[in-house]
Structure 1
Amino acid sequence: MKSVGKNEIRKDGADKVTGRAKYIDDCVFPRAWFGATLRSSIAHGRIKKLHFDPKFPWHECVVVTAKDIPGKNHVLLMETDQPLLADKRVYHPMEAIALVAHPNRQKAYHAVKHIRVEYEELEPVRDVWESLKKKKILYGKDNVFKRIDIKLGNAAKAMKKARYVVSETYRVPHQEQTYIENNGIAAYFQKDGTLVVTGSLQCPYYVVKALGPIFNLPEKKIRVIQATTGGGFGGKEEYPNMIAGHAALLAKKAKRPIKLIYDRHEDMLATTKRHPAVVRRTAGVAKNGKLVAMDIDIVMDGGAYMTLSPVVLSRGILHATGPYECPDVTIKARCVATNTPPNGAFRGFGAPQTLFGAELHWEKISEATGIDVLTLRRRNILKPGSIMATGQVLRESVGASKVLERCLKKSGYARKRARYDRHNRCAANRAWKGVGLALVHHGAGFTGTGEVYLQSRASVALTPNGKIRLQAAAAELGQGSTSTLSQIVADALKLPYDLIEVETPDTHKVPDSGPTVASRTCMVVGGLLHKAALALKTAVVESHGSFPVTQKGLAAAAKTLRARKSPPAYTAQYEKPQDIEFDDKTYRGDAYGSYGYAALVADLEVDKTTFEVRVHKIWTSQDIGKAIHPKIVEGQIIGGTTQGLGWALLEKTVYKDGILQNPRLTDYIIPTALDTPPMDVDIVEEAYSHGPFGAKGVGEMPMDVPAPAVAAAIRHATGLFIPELPILPETIARYRKRSAS
């Protein structure tokens, strides 16, 4: 291999560092007007009437309401429950009711303020417990978007035989994605009636499928193009379906291009967040520390509409046991509706919510059994041949023990704990010090039969000028996918990396290779491109006699292919490996083809006066199968870890009547470079046979592991067990006061 495993120059790097890259707000569309959105100010109610200020010059504007929608008033995703524009009723604050476009962006926003909505307010459902009690019917018969149950053996019977039974409830909050670039879309109609949408987005084909029913258009009459995108983290997975529909509605009525660009305030108020969750865990443990039973109850808050809640819940329940063996398991999971803005995709996609409690629970078990947390983990850790809660047998690429032991050694975990124990016994010290450990697993790719359902395709073409062009809907969001995929194809063809170029994700130019989510791009899309590249190579050899390795030779081969009227591109479609089977109805079988594994040690101190937490250093070892581009992998791990530290220690969402009260980066605090501690990143490569060159996934797993490690370190430092996030200074003060009383 000449490229895989090397730190090649990023394909997107030069344009971004020189400023040549054009984000959606940089793009110029002749004659374009600017859109703005009128949103609900209440959590639940009926819309009685819209009142337009007669003194405002409405003739300068275009106004759109639900009656202007030519097709279905819904945003197609997993269900059709969410309207594009609220018509007779609103179900959450910030729900879109009307749209305005004006030649001047500021005047568009000004116009919205001259529309008054007359409501009949209804009692809202503010939290999951109200929803479960059926105080108000929001969705279906009982407010529940999705229920999933998993059973292995007989947990109730096994629990009775356990020497120790340990229970705790864990609570995790919303989290805002805080991508660098806000949501933004431009839309216009061509003369032939084709709707063209371009913008900051993760999943071009999601947008195509959502717009079809709204405008009664076939997919071939909808073209979606990804602009340079400044981050997503799941926040631009499904929400662009909504904003694209809004921009296109205005474009249709105004008969001109429309740009709809959110500012930070609107973006934080209106778009999806991480699902909050309450997880009740009970573990039955034998005298020697072996798990004998688990009983887990999960409730997630989906907000007012379903969006992606069923699959977020699915990944959450499938990771709820942590990377450990347990012969008898019962897990009950529900995602319910509340009158709050809908929640959706966020890096980790349900796994961080359940893995927080799965890891922190070892602290409770250690206290009950008298066995230290490290010994407990070693006695229960997954290994080849282990059986998961779904009955899945782990056959290969099980790096759990390796990442744990390497992380422990690199961090000096045992020595630090002993040293900090001595430090904390000295009352004169101004801070407590602690070291915490966490170990997680994360399924790579879509859950269960998700990849089979998608039937993803990706293509490789030989261009007339002698280069190889990759054609896939995989969106570059800053994570380095264009470079990683190019390396895979370069080595598949034994060509220089510089001869590989990547087509812009444009649904009229690239096949549907599935969404850019779920740590699937490298493993799944990369695998398809590897396969397509080999098909191209075979065709070139058959028609040209050999496979050249220079640009001049490839140009000659391209000419030969054209003369023989060969296909312009060679496409591979996803095929399920024969050794993977999963039943989506019973949740039995291979939930994921393979798992990544990550261990993390956090070294921190807690100020005895202010209770501020300062993380001194992070050590993490992560098994990602194969590092196609080591620097990109390291960057993903550092970025995801920083995001996880923010969720653990800083990011507090404050809601009142369903409305976020701190939708600004001045009071919704995320980690800056000054808050980010030094990190020692150790890449572990336990190859997966069905991944290109052994690669699994890397993007999501780093988010899973910091929060429980930090909470464990705070317990070591202060003696306080805090089963909720974020752990702010006032949280520590509250628990300290509670423990003192």
Structure 2
Amino acid sequence: MLPESITNAQLVDSLRLHFGFPDFRTGQAEAIQNLLDGRHTLVVMPTGAGKSLIYQLGALQLPGLTLVISPLIALMKDQVDSLERCRIPATFINSAIPANEQSRRLRALSIGQYRIVYVAPERLRSVSFGEALGHQKVSLLAVDEAHCISEWGHDFRPDYLYIAAWRAKLGNPLTIALTATATPQVQDDILRLLGLPAACKMVTGFNRPNLTFSVRYFTLLPRKLEALRKLIANPKEGATIVYTGTRNDAEQVAEFLRRVLRVDAEHYHAGLESEARANIQEDFMSGNLRVVAATNAFGLGIDRADVRQVIHYSLPGSLEAYYQEAGRAGRDGLPASATLLYAPQDRALQEWFIETSFTSVNELRALYEALDVPDGEESWVTAENLSRLSSLPEVKVRVGLDQLERGGALKRLGSAGVRMLLRRGAWDGEAIQAVSNKAREHKRHKETQLGRMIAYAEANTCRRQILLAHFGDRGQADAPQCCDNCRPKQASPGTGSDVSKLSEHQKVALIILDCVHRLKTRVGRRKLAQILKGSRASDMRKFHYDQNPYYGRLASFSQKEINGLLEQLIRQGYFKVVGGKYPVICLTPRGESDLRAKAAVPLQLAHPISAEAAARQKAEREAGGTIGFTACLFEQGLEPTEIARQRGLAISTIYGHLARLIAGGRISVDAVICADARQQIEAAIERAGPTDFLAPIKALLPEEIDWGMIRCVVEAQKYERSNGEL
């Protein structure tokens, strides 16, 4: 029997009495009223919006037991501790507590001592739990982190698929499903898989206006560590979570924070002993530990209110995963930041994760045969042994076991530490093929998810709007401090600045920015440095890079020095490096904004640019490039040695320019080489015979005749023969 209608005022009184909150947050009262009206409900609220309170307060208004299915032990403990402080009888039952304590709690459950009980979804398979629960009436079933039921979500957990069948055995009690990160597709999937197609949807929006989103771009690992140094500079400001993609990265980042920055930091990942993980989490939640470097194992149940920043050291696999992890910042409603440290090569790790999540039929067969027991018999095994016997990595073994179970080829009966009790079933080729096909479809979905995550990381548009649109939230992306891409627009400098007022030093950054802006195709850092240097590499002409108005504009710098300037602009947020295997460089919104404004961008130059050098470069540009400038000086009557001295170039370089001018018919060889020297060179050419090399010719000539002089005569002969044929 459902309670008689309860007014909103009565609900507020109950809220204040039991939980001490003055009023409801957005959507909480409406969701509770849905339950009191007997309507199954899906609640989608941002992280930190108070989803748990909905079923907790709802439980107090309903008769009987509220059963909460939750995926993480730490979350259960924190919730139960909080409820006990509010004098609400609650408990959790999971494998982390001793067997005798489990038995005690099951007995207490069977005689109705609890109003709220938390269990993990795998507990639904326990016979003893089912027997204890059979003595009680379940008035409300709450499925927390409900996105875990969907294969199209970011945190799929196969045990969630058994909830619907188990719910039917309970008599289909009133059900509420809750999540913070479900796209419209996943929302529909949750209701379908729970058997609740007509349930009410309560989607309050995904915007977290107190969070500021930003992406910082890097090309080298040390730069990421340097960014961490700046981000975790003030030990007095709240807590920080640094998410990494691997266990090794978590350990290395924590070590860097401890040893280099002298910050009290710990690493956290699934490879640690359960006691160590529990101690680290408890220290973090209690405020004794300020910084944790962790994999995504440090996840559900982390609701410390004063987390001021979440830093992603590695690229997550999906926007759902990113937003859920980023949402652990600022749960107290105060300003907080979510920063992604992005390097193009980061995607390789996620691509590897995706590849190992798929097992072919042949791999499943190898794993099945590695069980090596007759059909219907049971066996205790470990993932390590199965990996050795099947020649599959452990990560594929774990995925493969799940797929074999879904195909009916085995059944998992329980576990003890690293050991698993399995019963082998019959091999059904069609069923296994169907499972493999589904896994392949899932793999393609993950690739799409990764593509959207990369698009977010590389975007120049509003990051908050990208996130909200991904979750189907059409509301305004309003926030006091939105994101790094919006920041330049909010504080844009005046446009139309007079470039003539800038010094040559100040113009360097604008030259580089505008060079990238004018390129028709994106290029990498090395190619950009070549363009700015005025490289003579063959692809400069082939791809028309030499037509860029800034080709050779930084010729007075070495290519290494230009690379240093590019690195400065990347670190200052004017450029970003994007792409995968072949990363390219492009402007950020800040770079675009300052280029439009002709702003003075600070750069540390390896050496100053003198007015004389700037004038010489301008003359070169006006002459059509370095060779054209040599031609102008030569036509003014300067000798090759004088040109070399004036331009600060080697005499061989000037002769190389003149040889190309002769080959093009712009100047005569007689204007460059005196008659006597030309006769000697031509004679040596005749004696050396046909050759594509100058060395045999040089060997026949006196020392004072330069290689460049020989090249000029050779080019003259080629030009004359060519004209003769015409």
_Identity of the structure behind -0.73, -0.81 (criterion: log10 I(q)/I(0) by the Debye sum over Cα atoms at q = 0.14, 0.15 Å⁻¹, for residues 427-586 alone, calculated), options 1, 2_ = 1
*The value 23.8, 79 for Rg and Dmax of the Cα atoms in Å, for residues 499-658 alone was derived from one model only; which of 1, 2 is it?*
1
*Work out Cα Rg over 2.2 N^0.38 Å for each of structures 1, 2, then name the structure with the largest result.*
2
_With FRET efficiency 1/(1 + (r/R0)^6) of positions 395 and 651 (r between Cβ atoms, R0 = 30 Å, to 0.05) coming out at 0.00, pick the structure among 1, 2 it was computed from._
2
*When relative contact order in percent (Cα under 8 Å, 6 or more apart) is calculated, the result is 16; to which of the structures 1, 2 does this value belong?*
1
*Out of 1, 2, which one gives 29.9 for mean count of other Cβ atoms within 10 Å over residues 595-602 as computed from the coordinates?*
1
*Could you figure out which one of 1, 2 the value 5.0 for distance in nm of label points 7 Å out along Cα→Cβ at positions 435 and 563 was computed from?*
2
_distance in nm of label points 7 Å out along Cα→Cβ at positions 371 and 603 - highest-scoring structure of 1, 2_ = 2
*Hey, helix-only ellipticity at 222 nm (-39500 (n - 2.57) for each DSSP H run of 4 or more, over all residues; to 500) derived from one of 1, 2 reads -9000; which structure?*
1
_If Cα extents along the principal axes in Å, for residues 363-706 alone is computed and equals 84, 47, 44, the structure in 1, 2_ = 1
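Each reported figure results from applying straightforward, stated rules to the coordinates on display, with no laboratory input. Note that the structure is predicted; figures quoted are calculated from it, not measured. Cβ atoms are built from the backbone, for glycine too; each structure is taken alone.
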